[in-house]
Structure P
Amino acid sequence: MNPKISILTPTYNRKTALAELLEALLSQTFQDFEIIIVNDAGEEVESICALYPEIKSKVINLKENHYHVYARNRALEQAEGEFIMFMDDDDLPLPTHLERMVDAIQSADLVYSDVEIVDYEENPGRRIPKKRFLFAYDSDLAAMRKFSTYVPSGSMYRKSIHKRLGEFDEYVRNYWDWDFFLRVASSYRVKRVPVASVLYEFSSSGNNQSKDLNKMRKYLDRLAHKHNLGELPTKNFFVLLEEPEIKKREAQTERIWDGKILQSRFYKSL
């Protein structure tokens, strides 16, 4: 029998974070899922998956690094679930996240939760949270055409959407998620679930993809041209959140993370 949810996870040289993701998935109250991990020409990950035999996982090893959008498309090709969920290797879904998304999507085509953004200190085998803050904004399609407040981590949608929209657009690279959201929202039912049920890593000193503004500019221009968005600003993530138009969209949400540090089987094996 096919799983209900297929989780798409690109990874590249982040064994510690990937092990923590699998640990978090093992604790989910909803367990009818598979995870498809695409190793984008990084260090092997089979040893991490072997620590979690309870989880149905598939590993796709790419011989060359093609960046995460290409990796997501390769994972999508192998997905067997009725629903697709985005989960990067450094994301952490809290225990009720999958269950909440399954409940919410009964009256929608794409659902997404709020998140807590976490800055970690990297340690051997585990990450220690240093700072955290809520990321919760009202869903407003018109406003989303200027400033995106959609974090794809943990969002879920009906796989059948791809029959109409095709795969993820590699041409817009860093903005593949904004592009996908706009395409879905123009034709399908989108629902925000007001609970911060995913932890999203954004480090001031790490390797988060969204910080290299100069390299991102051309991809933002491509997105703007594709969707007729006009001139869009390229700004640091935290600066962008201080924009008045963003501030007025701040929304109430349920905070459920107790702040405890996750200890994966990988960490315990060291």
Structure Q
Amino acid sequence: MVSKGIFLRPREGTAPPRIAETPSGMLNAIGLQGPGADALVRDCAPQWAEWDFPVLVNINGESASEYAELTSRLDGVPGVAGFEINISCPNVEQGGMFFGNDPRAAATVTEAVRKRTKLPVWVKLTPMVSDIGVIARAVESAGADALCAINTFVGMSIDLNAYRPRLSFRTGGLSGPAIRPLAVHLAHQAARAVRIPVIGIGGIARAEDALEFLVAGCTAVQVGTATFVNPKAIAEVHDGIASFLEARAFRSLADLPRYLPRD
């Protein structure tokens, strides 16, 4: 499991409304609200340590040094099994440009985290780039163990009664089935660009959705937005994949054909 995003220090997040339903999707602008690292260590990690599956922490920062300090604070804490770096954060030291939009900035953050831990380090890629393969190769070279593709797309929805955006922040991250074909394409592009595993994300609600990512070159998948409408979505996706494999006499996912041509 991957935790909610955390910063080193407590963060208020954005004012409501923060979530807006869209056709086949959802916009959110939570603002990465969270209690900070100390509260996570005190309140969350002890519970995670008792679970029978690993929990990676989604980490965020406004500078490479903040990512590094956060990693050091959480490294070695029982219940923390690894890190997922959210590089869709603005780099305040570089005029607010998002880390994930620049291969050098993305690599710098990845390297800063890598130097502070021997635990698994995943990097969550933004789709808002011209060539996701360039970013993927940069963070792979900087020490990432796996990539997560993709984060949400930036979108906007208008309230036609109020004549204003439906989110207080105006824009938000679009997730859900609406983005799945785009996500499959970008995850496939990332998988073609690197040798490390790629974890597919984006609009997965059924086993068939997850299998598209797997055939496209992903090693695993994440399910998020679907749980808002179906709390059993993760279990159903898992069981559906098992049924698909059994029906086709595949012994495991290793037998599943993959479409991953290399240039």
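Given 139 as the derived value for volume of the Cα convex hull per residue in Å³, for residues 41-160 alone, which of the supplied structures P, Q does it correspond to? Mind dumping the intermediate values first?
Values: P: 161; Q: 139.
Attributed to the structure labelled Q.
As an exercise: mean count of other Cβ atoms within 10 Å over residues 121-128, calculated from one structure in P, Q, equals 14.6. Which structure is it? Numbers along the way, then the final one.
Working: P: 14.6; Q: 23.9.
Going label by label, the one that fits is P.
Match the computed value 3.4 of distance in nm of label points 7 Å out along Cα→Cβ at positions 1 and 201 to one of the structures P, Q, and report its label.
Working: P: 3.4; Q: 1.6.
Going through each structure in turn, the value belongs to P.
Which structure, out of P, Q, was distance in nm of label points 7 Å out along Cα→Cβ at positions 17 and 129 calculated from, if the result is 3.3?
Numbers: P: 1.7; Q: 3.3.
Structure Q accounts for this read-out.
If we compute distance in nm of label points 7 Å out along Cα→Cβ at positions 185 and 217 for structures P, Q, which one ends up with the highest value? Walk me through the intermediate numbers first.
Numbers: P: 2.6; Q: 1.4.
Once distance in nm of label points 7 Å out along Cα→Cβ at positions 185 and 217 is tallied for P, Q, the winner is P.
Suppose you compute relative contact order in percent (Cα under 8 Å, 6 or more apart) for every structure in P, Q: which one lands on 23?
Matching structure: P.
Every number here is computed from the coordinates shown, using simple stated rules; none is lab data. Quick caveat, the model's predicted, so the values are computed rather than measured. Cβ atoms are built from the backbone, for glycine too; each structure is taken alone.
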